[in-house]
Structure I
Amino acid sequence: MISPGAKYGEIVMNDLTQTPEMLIATMAARARAAAAQLSTASDAQKIDALRRAAQALRDQAPQIIAANARDMENAAANGLSPAMLDRLKLDEDRVLATAAGVDQVATLVNPLGSVIDRLVRPNGMELSRVRVPLGVIGIIYESRPNVTADAAALCLRAGNAVILRGGSEAKESNRAIHSAMVEGIAAAGLPADAVQLVPTTDRAAVGALLKAAEFIDLIVPRGGKSLVARVQEEARVPVLAHLDGINHSYVDGAADPDMALKLVVNAKMRRTGICGATETVLIDKGFAQAPAIVKALLDAKCEVRGDEAVQALDSRVVAASDEDWDTEYLDAIVSVRIVDGLDEALAHIAAHASHHTDAIITENAEKAERFLNAVDSAIVMWNASTQFADGGEFGLGAEIGISTGRLHARGPVALEGLTTYKWLVRGTGQARP
């Protein structure tokens, strides 16, 4: 096994000499030590590290883009879909946006040390709950190389060490981004082991990461249904789950026609491969402009799969199967259904949604409020595109993902979602009778 004093680069150089279990144990032990160092680092030092890391991303943009080009070439040869290729692609604008996201995390309010609540007991003891880091976080993700920077920035600012395991399709991009991030972190005097990237694409390393309960406090999966299912099935570590984005946009009979058309097309087509994309459009049978919405989607080169009523609106619509209502396409495909009022829309969403993001488009405030209260999703919207389901758009900076569960954190998980709390008790000599 690699000695505890070895540099991180030596782990990369020697990973083939270790089993996946040995590799993860070594990395996790180093991460635990780094987390202890972060706990005594000032917020100013962490901000400095992020500023330096963001600048390193900008300085190394040509190398990052070149690395990404290799990933793109391999992914195209392996038949990755256009939507997934879009997730993977990095150009100068996207690298600069990634750097800007890291800079933005540096501007956010530091949650650590904040007092959630305080009370004084009748015996005079003062109790308070204070935010503290989670410790060591493992993040397993696919396709999107910008997650490497986003996750590193958020975890570091929240005082956590992180072990990143990206998808094999983005391995060159992830390594280039990780290198820039570590350069900035080390230049600020913080431990490089605070942000580690698993150097092997061996799937067994994922299994080892999921079982490292001795060292890792939380696992965050970001990817498709099969990845999340595997993580939830195998993990011996608590999991912050991000499930499918089977999102709905419901066009109520009282919707403004122009707004409805604009929002539906944007919600589906702005970027089809992101988790906030609308996958099913429900249209009230009382909405007279339904043909215009279907036509606009088709004209935008989106395949429309509809029920019989929708098929009657345009000859280009293909029949929807039962499976379509439960599918996250992540592509230019949408399922459309005509419903008989708000109750039927709510019933459809309850039966088929993934509890990610659902929206209503209406000018009827009473119906909107009922929808907002009745839909059990992490994000529920009124007269807005589901594409806004993003931590940056919520003013949270970069996000670690959208949690669709109900425990610990829900919706966009940013700094506060990467903390826990401890109780502080201040006494004056109280002994329990």
Structure II
Amino acid sequence: MNIEKLMQSLEAKHPGENEYLQAVREVLSTIEDVYNQHPEFENAKIAERLVEPDRIFTFKIPWVDDRGEVQVNLGYRIQFNNAIGPYKGGLRFHPSVNLSILKFLGFEQIFKNALTTLPMGGAKGGSDFNPKGKSDAEVMRFCQAFMLELWQHIGPDTDVPAGDIGVGGREIGYLYGMYRKLARENTGVLTGKNLEFGGSLIRPEATGFGGLYFVKQMLETAGQDIKGKTIAISGFGNVAWGAATKATELGAKVVSISGPDGYIYDENGISGEKIDYMLYLRATCNDIVSPYAEKFGAQFVPDRRPWELKVDIALPCATQNELNEEDAKALINNGVICVGEVSNMGCTPEAIELFLQHKIMYGPGKAVNAGGVATSGLEMSQNAMHLTWTAEEVDAKLHQIMSEIHAQCVKNGREADGYINYMKGANVAGFLKVAKAMLAQGVI
């Protein structure tokens, strides 16, 4: 495989799709050695086939707001690869949504889903619609219009969307209701549903919970304990909520959350009612965290990110490329020992390179944040069997899945000096499973 030649071809075909090209380069650079050990991969052009989605649906979404005015948004569904199972990946409703971001997320989803050991392919979708500030009726009308375009392309054994940024239980409910009406069937075609109609317990917390299970194992493998460690978290939505909750349960102290307006530093730790207040802020305060400081007497630092804090562990929980090279330098200078991406591709390539150079424990998003899609997969299983597992059962299965992902990363990422390159380990393990499935099924 000639990485530069392949990347030049992609850049020519998809100019300006920076997030997508970044994600592809990261994976290809870490699997190159393994790929070249398998001439059958090159003969079947596995890399060239893997980096392009199977298909992309793009559609307009006209809907009527509460003032009676017609609004028009763009919708997307990218079905990337289904070699090991039905397409699976979230829907994101946010003004920043574009083809590049969704292609990067869909590409990452292929390997993340493969790592879970569950039979799920990779996909992603969404719209530039912003649910913030919209009434329930407006969100409902938009979701119904979105599903009217999408429903014929999805199904429980075809493509199973889920939630992501801007798509929570409310949106999933409206989307599922419209799908049920159009398809005239009750099936597990969406995950993240309410418990009353097929949802799974602990799904909202699962990404954060799984991330902490993975980080705990990283530390234990290095002979360290998570108890007593200080943690900086970014974001303050469901992912950050789950991460803060589980970190506190495991005996660590979370000292930060963040939003577009800046970050909160709470040296006393964010736990108990403070964690609950995070969700209240997200629901009522239009993405700002500053009211936390007034309520709990903490420090609010405007227009900055929490990576300048002196902490043991840094957990990006917000969005892609939120931790850059300067942030990485600050964390390393302050003695950070572990960085785990609980968001998708939370660190820039330059930041990752610094962590690897300094032998910092670094966990990539496709491994660390796989708990969310793993629990979505468990929801699919419950739907298929027409039953509901207890929270304890789901949590136990999630814990086991994260342990298996960690083991795969260690197996494929341990270097000669003993350092574990989790990024390489995750990419190689996920790639080999998908590549072998593609090879076995022929050129299609």
Task: Read-out helix-only ellipticity at 222 nm (-39500 (n - 2.57) for each DSSP H run of 4 or more, over all residues; to 500), computed value -13000, structure in I, II - done: I
Open item on the list: So if we calculate Cα Rg over 2.2 N^0.38 Å for every structure here (I, II), which label has the highest result?
Closed with: I
Task: Given 2.8 for distance in nm of label points 7 Å out along Cα→Cβ at positions 160 and 176, calculated: source structure among I, II - done: I
Task: If volume of the Cα convex hull per residue in Å³, for residues 208-375 alone is computed and equals 99, the structure in I, II - done: II
Open item on the list: By the measure mean count of other Cβ atoms within 10 Å over residues 296-303, tell me the structure among I, II with the highest figure.
Closed with: I
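Laboratory data are not the source of any read-out in this text; all were calculated from the coordinates shown. All values reported here derive from a predicted model rather than from experimental measurement. Cβ atoms are built from the backbone, for glycine too; each structure is taken alone.
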